[in-house]
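Next up: some structures, all given as structure tokens.
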Structure I
Amino acid sequence: MKAMLFLLGAALSVGSLSAQSGSMNQMLNDYLVVKQALVKGDVKQASTGAGQLVATITTVDLATLSETDKKAFSVVSAELLKQAQVIAGAKEVEKQRAGLAALSQQLWPLVKGSDAIGRTVFYDYCPMKQSYWLSAEAAIRNPFYGSQMLGCGKVDDKINE
């Protein structure tokens, strides 16, 4: 009986961690779709990805987040939502890229301080645009200039090496 209760408790704990990491990771995954679309200059794909990010932000279940993530998300959620909506609604790539710059500044502290991400994330900087973006890979693929200056930038910070 004790073994069954232990297994049930462990399963519930794993489920809670999965839900917690799910919200944060889904937000990051949606962001990365938008970033990659802007690397290619694909307005439609960036808009679609940002629409998914809006949906993810608005459906985050605060009860599944750790206290640290809950506090951090509460501080930035309105601005994350605003910038994701800007990107989703913009018809010009430059407006989407401006939204990504603002979104990145809000998302990075949330991702960096989260105990739920569990993978390497890079915080890259474009000196020409004086803006940052998040990336899943060390190679620079600049979303602010696309093919014009694809390699412009540097890794400024990273988490979970």
Structure II
Amino acid sequence: MKIAFHGAARTVTGSKHLITLSNGKRILLDCGMFQGMGKETNELNESFGFDPASVTYMILSHAHIDHCGLIPKLVREGYKGKIYATPATRDLAAVLLEDSAGIQENDIKFENKRRALQGVPLLKPLYTKEDSLAAMDSFVLADYGKWIRIDDD
């Protein structure tokens, strides 16, 4: 087993821990958004550091945005597996992710007005409300405190 830390390693934000098992399957623990790091924040949120399509399973520990904030982007960029979480975590994540998408869309709209006047390329949000809603279809619920099997290996 190998573990790669793609966030929350030198900071306390952007939690993404990728576990590669000896059989080649990959489990992503959390997929958080980096926050509060100035200009570096956008750059850190643009790239995962791994191919989302290469991840076999995802586990969401809890619904703080620095643990779940990039799930819609992960799904949009190719993750096809299930996301395991408790019902409460899924429900809170749904609200947070839709709200996060709305904030991004509004911020980008404002920023793009300025950029258009300056003649510089327009920006896109990390994900949209539609992306956040689509990501919720990947969730599989696991009861709090109960063991579940995510793979037969």
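We did not get these values from a lab; they are worked out from the coordinates using the rules stated. As the structure is a computational prediction, the values presented were derived from the model and not from experiment.
Structures I, II were shown, and relative contact order in percent (Cα under 8 Å, 6 or more apart) at 23 was computed from I.
Which structure, out of I, II, was helix-only ellipticity at 222 nm (-39500 (n - 2.57) for each DSSP H run of 4 or more, over all residues; to 500) calculated from, if the result is -11000?
On the way: I: -22000; II: -11000.
Derived from II, not from the others.
Taking Rg/Rh (Cα atoms, Kirkwood Rh) from the coordinates of each of I, II, which one would give 1.00? It must be structure II, since only it matches.
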